[in-house]
Structure 1
Amino acid sequence: MESVNLLVTTALNEASLHQITNISSRIKLINVSELAQEEKKGDAAAKKQLDALLAEAEVIYGFRLPENVTARAPKLKWFQTMSAGVDRFLDDKFRRSSVTMTNVSGIHAIPIGEFVLGLMLMFAKQAPLAFQLKQQGQWKPFLATVLHSKTVGIVGLGNIGREVARLAKAFGMRVVATRRSARKSRRARYVDKLFAPDQLLQLLSQSDFVVLTLPLTAESYRIIGEVELRNMKPTAYLINVARGNLVDEEALVHALEEHRIAGAGLDVFATEPLPADSRLWGLSNVIISPHIAGGMEDYVERATAVFCENLRRYLSGRRLLNIVDKKRGY
């Protein structure tokens, strides 16, 4: 039987590499992570080597794709990304190509769900103020509140949104959410009220916490802007653990500076790393983290397990898991 040329573009440990190669003797695995890094630095020799390997590649697995991959890898049939979000890959050429794309949707639900609940608890218990008072060496008692009976509005009820809803229910919260398919179904587990996407303003107006857990697409680009922020309660918090460009950051900064909303927990930004001159750094009502909400100590192993299951399916001609609709963007 013919071999399958598989390129791995992200550095993996030996255990993960063996996990892949042990699936079948047909797999010809080549780790090109170092070549990809050297090419990004402008190394012409590395680019030439990578060009030769891409020319024969049938499958690619990793966090990144080499630039102009559709032209450089004419035999490429399938790309498995180690991430859930795919917006950075979907240029016009890749959208029009016949390459199948799959992601690892689902493995982020637990860590991001916990991260969101952590942010909500930090705001409810005024943790930023406690940190500030500690740095100043001041003992000033303040009033904390509870999550119980508060309303969380989840924008995008996918795997992550459902986990946030489940955890929020455990805290006795009311859960409202938007989902693309809500036009057909108005019910969802752990959700008290389900809205269609065009009812976003209704969700915002009644939420104490607004959590963004939807993919970045042409439709969702800057889904939270000036109008949406003005429809939030002045006591509400915005939490974004999805993609930075879901939010008009300039409008958000103004809303935070003017205290039109109470605060924001941001793990993602329009430009990453967040520029040093961003006004978000100086706002006391903002919690910033460097795009780490989905992280786990065994992330690579979990992602590789998804890939290995798909690789077995690929070799046997079965339908792959987590196929991305390249037109929709998720």
Structure 2
Amino acid sequence: MAVVLGTGAYRYEVVDNWAKLPPGMEFNADVAAVGVDMHDRVYAFNRGKHPMCVFDRDGNFLASWGEGVFKRAHGVHMAPDETIWLTDDGDHTVRHCTLDGKVLLTIGVPGKPQAYMSGQPFNRCTHTALSPQGDALYVSDGYGNSRVHKYDLNGTLRLSWGEPGTDPGQFNIAHNICCDAEGWVYVADRENHRVQVFNGNGTYETQWNNMHRPSGLYLHRGAEPRFYVGEPGGGMAVNQELPNIGPRVSIYTPKGEMLARLGNRVAGTELGQFISPHGLAVDSRGDIYVGEVSYTNWGRRGPIPPGLRSLQKLVKVR
């Protein structure tokens, strides 16, 4: 029997075992981030032996790359020139790559973080986003800093903003970032339970609240732009079974108006349940790909069950 999440115009059927990995290529690890290119090929950036796995939209395995390059996958940003920006929080770097894995540019010094909360790039950077003109790259930085950095595309730092805290313009884990067609910059401020909105030079504009630990943040552009937010649910033993806080995927308008929430049961392995939605992408047909840090989060509960999912596909019901 099909499992459908959501209501009204936002109904999605969950596809079981979508990713068809060859024997010996199973993730057995977190899928930290997902990207979709112009041909609806899906790029699963994961923490297994093969850091980037590429699929067609039906889940057929096409290729893998990144072995020996990436230490701890965290963020994916697909560029309009058919290249990909990858954030490695374990290596403290951002790498610009071709879609077959050739490294074009590395920002940051591999394996050498800046001092914790120094504000200098990077200490466990998390994600990237390009400006709409394609002339600037924004980097959320991240776990060991509370900053956003703005670079030009040759890797020169232009400005930075943010500091630790809970006030507007401050961050408590700047976990994800995206940029809209008007140049507004959206930052998933995870442990402050909000998304903050800035102009392209870091001036605070507003914030969206009433979400729980936003981790994934994806803007699907088009006639009706929509933001997709991955909320991993309770982060402590005392609230990991608390209902109605996730794990889930929520959908918002560009004004921060909540349209739908997909999945609201506590974390689990049944079809239709999430464990920890961490990276999101949407293809040309409106289908959602959800990368989950399932292995990290399930490990807090006890032994890892065999075949634990870390990548799901939700097909839009028409």
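A value of 12.2 for mean count of other Cβ atoms within 10 Å over residues 38-45, calculated from one of 1, 2, originates in structure 1.
Where does the value 15.9, 55 come from, among 1, 2, when Rg and Dmax of the Cα atoms in Å, for residues 134-285 alone is the thing being computed? Structure 1 accounts for this read-out.
Of structures 1, 2, the largest value of distance in nm of label points 7 Å out along Cα→Cβ at positions 46 and 94 belongs to 2.
Looking across 1, 2, the calculation of percent of Cα pairs over 16 Å apart, for residues 254-293 alone that yields 33 traces back to 1.
Taking volume of the Cα convex hull per residue in Å³ from the coordinates of each of 1, 2, which one would give 161? Checking each candidate, the match is 1. Have a look at 1, 2 and say which one yields 5.1 for distance in nm of label points 7 Å out along Cα→Cβ at positions 150 and 302, as calculated. Label of the originating structure: 2.
When helix-only ellipticity at 222 nm (-39500 (n - 2.57) for each DSSP H run of 4 or more, over all residues; to 500) is computed for each of 1, 2, the one that comes out at -500 is 2.
Structures 1, 2 were shown, and Rg/Rh (Cα atoms, Kirkwood Rh), for residues 142-205 alone at 0.95 was computed from 2.
All of the numbers you see were taken from the coordinates with simple rules; none came from a lab. Since this is a predicted model, take the numbers as computed values, not measurements. Cβ atoms are built from the backbone, for glycine too; each structure is taken alone.
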